[in-house]
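Right after this note come the structures.
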Structure I
Amino acid sequence: MGHLEAVHSYYDALDDGDYDALLVLLDPEFEQTRPDRSFTSRRAFIDFMQEDRPHEDTSHEIDVVYRDDDGDLTADDPAELAVRGRLCTNGGAELTGFVDVFQFEDGRIAELRTYTD
């Protein structure tokens, strides 16, 4: 799976509550940093999403994806991808805007930095 496909699959897994898919997508040493908290392992992140997620019935609406090709515009899998989007209720109301910056290790999402409005 390419990095862009992994990013889209990440949001699909979150929106669908498919935590088995997240296990496959995230590197075991996955880390996420966001304004309100940080996670230092894949297991801690998935446990939070399963048990303590503040808004469960949401969808991630992607507005644009930015890619860092390290100067190689022909690269199939950029070193870094950034996504600008909106977290919305299933009724369509926007909860917050976000930018997620993804980094990859051996084809898996290894680091995610999240910035919100």
Structure II
Amino acid sequence: MQATREPPMRLQMRLYTVEAKGEAADLRAASKFDPRIVAPDDYSHTQAIGRTLRANGAQGILYPSVRHPGGECLAALRTGIVKNCLHAAYLEYHWNGQGIDAVFEVNQVL
């Protein structure tokens, strides 16, 4: 949004919980040896890895969270890996014109 110079606004999003079942390439240990896997501002290396894994039939990729230390993420490359998708919450992101500075859970509609 910064690249397109969007004005300040509120963005409504939905949060879903899912179960993941299937085979996934695991990059969690590899990230300790290759810092490009967890580079916070340049995804070109991991995008290339993702393209290769997808072309070779990978269903998903496990990797450490770039934004939340200790967190883990799953990139689902095939829809079949995701099961039991349930709506969990409505979220509202506050974009201040430079970045997201607040996230609120919306739990009441007036």
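Readers should treat all values here as calculations from the given coordinates under stated rules, not as data from a laboratory. Everything numeric in this text was worked out from a predicted model, so none of it was measured. Cβ atoms are built from the backbone, for glycine too; each structure is taken alone.
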Across I, II, Cα Rg over 2.2 N^0.38 Å reaches its greatest value in structure II
The highest value of FRET efficiency 1/(1 + (r/R0)^6) of positions 85 and 101 (r between Cβ atoms, R0 = 25 Å, to 0.05) among the shown structures I, II is in I
Computing mean count of other Cβ atoms within 10 Å over residues 13-20 for each of I, II, the value 11.4 comes from structure II
Working back from 38 (relative contact order in percent (Cα under 8 Å, 6 or more apart), computed), options I, II, answer is structure II
With helix-only ellipticity at 222 nm (-39500 (n - 2.57) for each DSSP H run of 4 or more, over all residues; to 500) computed for every candidate in I, II, -8000 is reproduced by structure I
One of I, II was used to calculate FRET efficiency 1/(1 + (r/R0)^6) of positions 5 and 53 (r between Cβ atoms, R0 = 25 Å, to 0.05), yielding 0.55; that structure is I
